[in-house]
1. Suppose you compute mean count of other Cβ atoms within 10 Å over residues 41-48 for every structure in 1, 2: which one lands on 16.6?
2. With distance in nm of label points 7 Å out along Cα→Cβ at positions 89 and 289 computed per structure, which member of 1, 2 shows the largest figure?
3. Quick check: 23.0 is what I get for mean projected area of the Cα convex hull in nm², calculated from one of 1, 2. Which structure matches?
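Every number here is computed from the coordinates shown, using simple stated rules; none is lab data. The shown structure was predicted, so the numbers you read here are calculated from the model rather than taken from an experiment. Cβ atoms are built from the backbone, for glycine too; each structure is taken alone.
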Structure 1
Amino acid sequence: MKKRKSIIPNGVICLVVFFALFGYIASQMGTANMLKTIMNTSHDLLLNTVFLLMAICVITGAIGKLFVEFGVVKLLEGLLRPLMRPLFNLPGVASLGAVMTFLSDNPAIISLAKDKRFAAYFKKFQFISLTNFGTAFGMGLIVIVSMVAYGYSFEPFVGLFGAFAGCIVSTRLMQHFILKSYPSYKIEAAAELETSGEVQGEEEKKPLFQRILDSLLDGGREGVDVGMAIIPGVLIISTLVMLLTFGPAKGADFTGEAYQGVELLPWVGEKLGFIFEWLFGFTDPHLIAFPITALGAVGAALSLVPEFASSGWIDGNAIAVFTAIGMCWSGYLSTHTAMLDTMGYRQLTSKAILAHTVGGFVAGIVAHWTYVLVTL
């Protein structure tokens, strides 16, 4: 049976949504002021936020590469291995994926998944759920270091605990969805080893100083790549979110300066405030902008924190919840499709996104109530 073609072309729908959104903003701000605010906000984000985040990415990338070179990652993997089966229903080697994505970003799990020696430890349902498992820790080190750099100490680690809880829910729920659709994946192996032994290549021995220098420089270079990759998300997503989050200048006039807007998201947050206050402990409706932005890019979400802080909207609870949701979601809407497509299971993308959406909410809720208990 053939599918009926849509009566309204996609291009028409796109134009209607585009002009409705920006027409509404322009009607409130004025077209000239709207365009000036977009340019000024993007420019300020590039200079004062992106370069800060890039610096953090370079430092954390260098540290991460150093940890890999000198066996710290392998040590962490050994320590975390006993937690994998009871908590995540995954083999012990999966902990390596958590460590790698924590030190870098979501796609790091793909480089591991392509290795047959790694994939052979998994059944298919476990292997596919690695997208949810790895994503929950994506850019974790950058998120935590960023929050600490903004002046918070223990709150980011409360958020880390929340992200851990969200990861359990997301991974387990994804496995449930997979087995419901494909029961045979419970016993089918994800890959078969061609050789029975583990092949280890001997690298040329280098002087200690050379190994340290190479690790730092290579890791820093990868950090620059991550920093460059977050620029579109920060400039495009954050600028739009800020247009919908902040208000006019103090004199109640739009002047075209950076960080002005129409306060649409706070209006929505105010209507649903009782929900977000109970779930996440948010005390200001503006704060919902962070989780919304984290859906697409956690780097863009992090760029909102300084403005929230300067406006007096943030407290320790918000930082804990931001860290949990920022880590757990970490731009999964923009990475899940590519990750599952690369692994060869594109048809399960919608299930992965649904499971991870639930996991992100759980992460925020756990972080909030944990913070409440810790600060009693």
Structure 2
Amino acid sequence: MKNIFSKIWGLIPGGIICLAVFFLLFGYLGMRMGTANMLNTIMNTAHDLLLNTVFYLMAICVVTGAIGKVFVEFGVVKLLEKILRPLMKPLFNLPGVASLGAVLTFLSDNPAIISLAQDKRFATYFKKYQFISLTNFGTAFGMGLLVIVFMVGQGFFAEPFIGLLGAFAGCIISTRLMQRFVVKEYPKFKNEAAIDTCVIEEEKHDDYEKPLFQRILDSLLDGGRTGVDVGLAIIPGVLIISTLVMLLTFGPSADGEFTGAAYQGVQLLPWVCEKLGFVFKWLFGFTDPHLIAFPITALGAVGAALGLIPGFITEGWIDGNAIAVFTAIGMCWSGYLSTHTAMLDTLGYRQLTSKAILAHTIGGFVAGIVAHYAFLLYSLL
């Protein structure tokens, strides 16, 4: 009985904190908007995001997934890997084969690097500290193709590729910082191989015996099916995180009243950012305090962050510089707060999660800063 009471007592502080945060947040929103209006706005915003943003993102996921699978099937990924291989050691302090991870995560999502890392043949190329840093390296390119295609679909063309340059810079910083943190914590990892023994079995390439048309069709359908899975996976992040961020970002209706319509809010984030506006303007060149909602959302889910873009465009808050910075931060961070723990746990180094998050946080800021100043140089041309 004593043990039962001690366990219950141990849960009380966490429960109290959870209830306190819940009632403070929604109590504040309810007082500002009215309880009925708050609930209606939450439901209407989530419904509109599902219909007009999630399904659009899912369509992009299906198309890019199909393209990515075709690239894998017909050797384009291997070609890109050979082209990028010479950059790996001088820039990222990684063996050349790591470039394959960058290409795969760019075409799909962060966890692709873990699937690759679980291949023992792949792991034999790495020292242990390099192997652990793959979490940061792969995350910096996660969903890159989706982000760029989405930005191009919004009518911006050069800016997303400037953002890609920023993400590249952020990845260098994040990966090398993580390697430094690991070596400092575990000096022996610098010389230890990531895996000691490996039994390599020859793979059978039965697919190459299929007719060309069948290989193309299978690749398109398999890749598209993967895109559907990704599209479904981003639904919770877009609906939950984006709705909450929008409640804290947008304002009431044009006449200043809360009506329960979608995309209304209390403008708390812009108010906070106005107090620190000079910092974000200097770092990222943001011209409107509302724009800080994108990087905050990208911490948890880049798909949810992309869901903010159409509303920003409608309100007239977006410019070319913001798109470049959004692309860089969206790619580099790409929801790392929600994936780093699981990725490092899969690799078997959960204890290094805090260091990976710190390194990647710094890398994301560097990505946004580089994208901002690169855009300024581009504007002068």
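1. Values: 1: 16.6; 2: 19.1.
The structure behind it is 1.
2. Details: 1: 4.0; 2: 5.1.
Ranking 1, 2 on distance in nm of label points 7 Å out along Cα→Cβ at positions 89 and 289, first place is 2.
3. On the way: 1: 23.0; 2: 24.2.
Of the options listed, only 1 reproduces it.
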